[in-house]
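Each structure below is given as structure tokens.
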Structure P
Amino acid sequence: MSLEEMLDHLLEPHAVDTDDAGDRLVALRLADDWGVGVRLHRRGTHRQWNVREVTLRLLDPDSGITGNDVRELPLGSLLSEAKRLATKDSLAAFPPAPRLNLADLLEQSGGTFGSGDDALAALALEYVSLVESGVRTPSKALAERFGGAAGTWTNRVAESRRRGFLTPVERGEAGGALTPKALSALGLRHD
């Protein structure tokens, strides 16, 4: 469904959908006069969104939009609300179970991490899950859960990122998202 279609059929105060590319589409009603559609692309964790498109529409088909009308819209608040709704929607979605699990891989290998794609993909999933759940020091949490030093887990996460299982982030920043390569390795995407 497109933003335009969502706005055409918007009866509730808001609606959220996901398009084929994984972008979140959010449609909002504002004071029964306006329909506002926002296309958001996930950047890093579920809390980070890039605005790709904004569609404004007067719900009365006989009215026109002026520059003053647009300037009076609380666009910043509307974008914040769209991002909040997209985050809420992404948290509510239950993804399928991954083919790989870091705890199982470590158990099968006698506690040895290794450097294969399976281990790095499973680590990427575990890392993203920690970051998205609000853990501020994911490497420390990994060390506490699986043993070893936090610095070692930081290096492993960096290797996972370097090998294409996590999206890039600014130096020293926690976060990132699973890449298509990671999703395929985990059995969460079928190419």
Structure Q
Amino acid sequence: MAAKESTMLSLGTVAPNFALHDFNGQLYQLSDFSHAKGLLVAFICYHCPFVQHIRREFAEFARDYQAKGLAVVAIASNDIETYPQDGPAGMQVEAAQFNYSFPYLLDDTQAVAKAYQAACTPDLYLFNGAQRLFYRGQFDASRPRNNIPVSGSDLRAATDALLAGLPAPANQRPSIGCSIKWKLGNAPTYA
């Protein structure tokens, strides 16, 4: 299991636009979330051990903070020809198994992952109400086999600060996970 760090997109970056379908074919666009107090965009996938490690707590995080006005959306960007389990059928199983309360979208062209400079799963981007990047980084310090409990402490602290109108956390650590599985010849130069 080779680990890759997130690219740490510049704070203040405006959320790149997207128009993607979920595993049921429903279209979601960035503008659908413009009235939220904040927006979390999470690049995840079904098969990644790093995502598998946090997803139960991640689903709980989403439910907790959606109740406080945060919008949450997850995006799967892996090459589904090479990793078919990360396609709509796997996404649907994952969403049902972990009771996802947020849209789970397929980025089949990988254009959205490139626009966000996503590099790994999970890769987490927290935007404020004006859809400017407030936090990007790890869910918490837990990793598969490091014996640190999964808590979501880093993302929870950042989201609490955002919702309270406080400054962004000064110390933001990169997310670490599996590299996004790029289509042949589609890997971005930042990856």
If helix-only ellipticity at 222 nm (-39500 (n - 2.57) for each DSSP H run of 4 or more, over all residues; to 500) is calculated for P, Q, the one returning -12500 is structure P
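Give the label, chosen from P, Q, of the structure having the highest value of Kirkwood radius over Cα pairs in Å.
Values: P: 18.7; Q: 16.3.
Evaluating Kirkwood radius over Cα pairs in Å on every structure, the highest lands on P.
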Source structure (of P, Q) for relative contact order in percent (Cα under 8 Å, 6 or more apart), computed value 16
P
Looking at structures P, Q, which one was FRET efficiency 1/(1 + (r/R0)^6) of positions 18 and 114 (r between Cβ atoms, R0 = 35 Å, to 0.05) calculated from, given that it came out as 1.00?
Q
So if we calculate mean count of other Cβ atoms within 10 Å over residues 50-57 for every structure here (P, Q), which label has the highest result?
Q
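Every number here is computed from the coordinates shown, using simple stated rules; none is lab data. Quick caveat: nothing in here was measured; it's all calculated off a predicted structure. Cβ atoms are built from the backbone, for glycine too; each structure is taken alone.
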